[in-house]
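Structures are listed in the sections that come next.
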Structure 1
Amino acid sequence: MMPPIANQSLFGFEREKVDGEQAAAHAKLHQKLAAKAQRAIQKQQEELDKNRRRFAREQKRREKAPDEHAQCGIRWYSRSPQDRALGRYWKHCHLCGQLLIYTSDQNAKPQVCAGRKA
């Protein structure tokens with residue numbers, strides 16, 4: 001396409017041809033820009049979906065990781081937020097039967113295990 005010269009006047013049939021070429025170029029440019037914008041939106045959506053899935057996996061992993069422990073004698077017991085929600089953890093020492101005290105303090109003193117009762 002040749003750009004028209006500003007000072008040049010054109011015949012009607014020439015003006016129609018130039019206007020048609022400009023309209024076609026304009027439509028092609030708009031189509032190209034729309035496709036580029038659509039790709040950018042799609043890429044952004046894929047990134048958001050990926051981050052959502054990553055966050056969900058991290059949340060599930062964090063819920064399964066033990067965050068509290070109890071110690072009775074030499075025996076260690078641990079529980080995670082998921083275990084607490086489901087009630088799946090040791091509540092009593094399996095040897096002496098005393099109630100376990102769970103804590104998140106790593107330096108907590110252990111409970112004294114009474115051993116097996118006769």
Structure 2
Amino acid sequence: MSLPQIFALSAVEIVGDVAFKTFANHGGAIYLGIGIGTYVIMMGLLIVALQNSSILIVNNGWDAINGILESLFAYFVLGERLEHYSQYLGIAFIMLGMYLLKIPWTKDKPFIMPSLF
């Protein structure tokens with residue numbers, strides 16, 4: 001697993017989350033389709049990230065990057081704000097946690113498609 005893989009997982013999840021939110025609030029088969037499609041893509045990206053890695057590191061890295069990226073998206077694109085300054089401190093602690101996880105920028109071993117049987 002590497003940071004670019006985690007960023008890709010999070011970026012795809014943001015697209016899916018926004019599509020599902022739009023579907024939930026306004027309907028539309030296209031939004032439902034986009035949401036489902038992005039979650040199918042996420043399954044593939046997750047398989048790649050998990051190969052030769054730990055669920056603990058992948059899951060915590062994904063949660064952290066996703067929290068940071070979705071917070072930035074919600075703040076700058078959707079105009080959402082947190083209620084207390086201490087909540088922004090919580091986001092800073094998430095960033096510190098990412099540093100402490102020490103996720104590498106490159107993957108040690110190339111991805112090898114697993115056998116289905």
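Values quoted throughout were computed directly from the atomic coordinates according to the rules given, and no laboratory measurement underlies them. All values reported here derive from a predicted model rather than from experimental measurement. Cβ atoms are built from the backbone, for glycine too; each structure is taken alone.
General observations
- Source structure (of 1, 2) for helix-only ellipticity at 222 nm (-39500 (n - 2.57) for each DSSP H run of 4 or more, over all residues; to 500), computed value -25000: 2
- Once relative contact order in percent (Cα under 8 Å, 6 or more apart) is evaluated on every structure in 1, 2, the highest one turns out to be 2.
- Taking mean count of other Cβ atoms within 10 Å over residues 61-68 as the criterion, the top-ranked structure out of 1, 2 is 2, with the highest value.
- Origin of the value 1.8, where distance in nm of label points 7 Å out along Cα→Cβ at positions 69 and 109 was derived from one of 1, 2: 1
- Structure (1, 2) behind the derived value 0.80 of FRET efficiency 1/(1 + (r/R0)^6) of positions 29 and 77 (r between Cβ atoms, R0 = 30 Å, to 0.05): 2
- Among 1, 2, structure where semi-axes √(5λ) of the Cα gyration tensor in Å as derived comes to 80, 11, 6: 1
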